[in-house]
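No lab work stands behind these numbers, since they all come straight from the coordinates. In this text the structure is predicted, and so the values were computed from the model without any measurement. Cβ atoms are built from the backbone, for glycine too; each structure is taken alone.
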Structure I
Amino acid sequence: MDSIAEFLVNIKNARKAGKDKVDVPASNMRKALATVMKNKKWIKDFRVADDGRQGLMRIYLGGLRGYRGEFLRVSKPGRRVYVSRDEIPSVRSGRGFSILSTNKGILTDDEARAQKVGGELLCKLW
């Protein structure tokens, strides 16, 4: 399983189990994803602790009650999916959002449209 899918599954399972927080291994990609999810209020907050190795990220769940915590991993290690700025999809008629990896960093679909950039479509969350 790839690290992004594992990260999202850990958050989804902890949310469904009624947990307040979940610990996952830290990486720069996961930090960027957590920042985007925090800005969209999908999670409440996150902290990164240095343990002398990879690091540990503690994610505090909560956020908006309207989000069920579902996701769709679009671009996978075996099949990368790239979209231009005109092809960025809308998720659940605007009730969800997608996350893209662009040359300007990790952005949501709204931010990518505003900056007029495309990139790798990582996942859709709702």
Structure II
Amino acid sequence: MSFRYRVKTKRSGIGEKTAKYYAVPVRSGEISTRQLAKDLTKISSLSEGDVHSALIGLSGLIEKYLQEGYSVRLDNLGLFSISATSDGFDTPEECTPHRVKANKICFRAENDLKSNLKYVRFEREK
């Protein structure tokens, strides 16, 4: 199966009259935890319920450790971490804990996972 995309036009910049054409991904859908559990059951000796429970537990543990300030590495997958920011202040004392905000969860894929991107086949949406 191929990764599908469609072509969209975008202006190069403000005031530009010319547009360029870019590939934009078309998602095939979303895979649920339940579907992952079913698929993992086929390639392991565990039951679907066991795998599903483990995946739900993993999600909770990742959340716990991220909130405690850890990065979480899943072998052969990648590294999860939280990105935090604040407004700029004139003195260090003004940058108090209640002014710091976690703004997103970051994911950095393992090199082996990224290197497999060269094998992705593309197909233009009809």
Structure III
Amino acid sequence: MKMRILADQNIPRQTVDALRLHGYDVTWIHEDMPGVPDTVVLERAQQEQRSVLTFDKDFGHLAMRQGVPASCGVILLRIEAPSSVELTKNILQIIESRSDWAGHFTVIKKNHVRMIPLNRS
């Protein structure tokens, strides 16, 4: 079963569309809750058992404080690409490379993935 993702509003539409085309269940904050605070985004991810995909560094501290359950996770993207096409390709390749995103705060850099277990509650 593919991961359930809550894409933050800073994730490009092209990336959201590509993830959906590859069978991921993706909800995008930009479509139905634009401008909501990060706390609301994380609460929604927990309610819907989704992992947050974001470029926003604040989610790490927030996830640790709120004790995100094992059914959720946070994936912080710290990668850049010369174009949105290349960025989307990189994100998709990384997401598809493993299945253990839930239950972790993950930082993805160009050549490195660091996963920190979240508090289980």
Of structures I, II, III, which gives 2.4 when distance in nm of label points 7 Å out along Cα→Cβ at positions 7 and 87 is computed from the coordinates? I
In terms of Rg/Rh (Cα atoms, Kirkwood Rh), which of structures I, II, III is highest? II
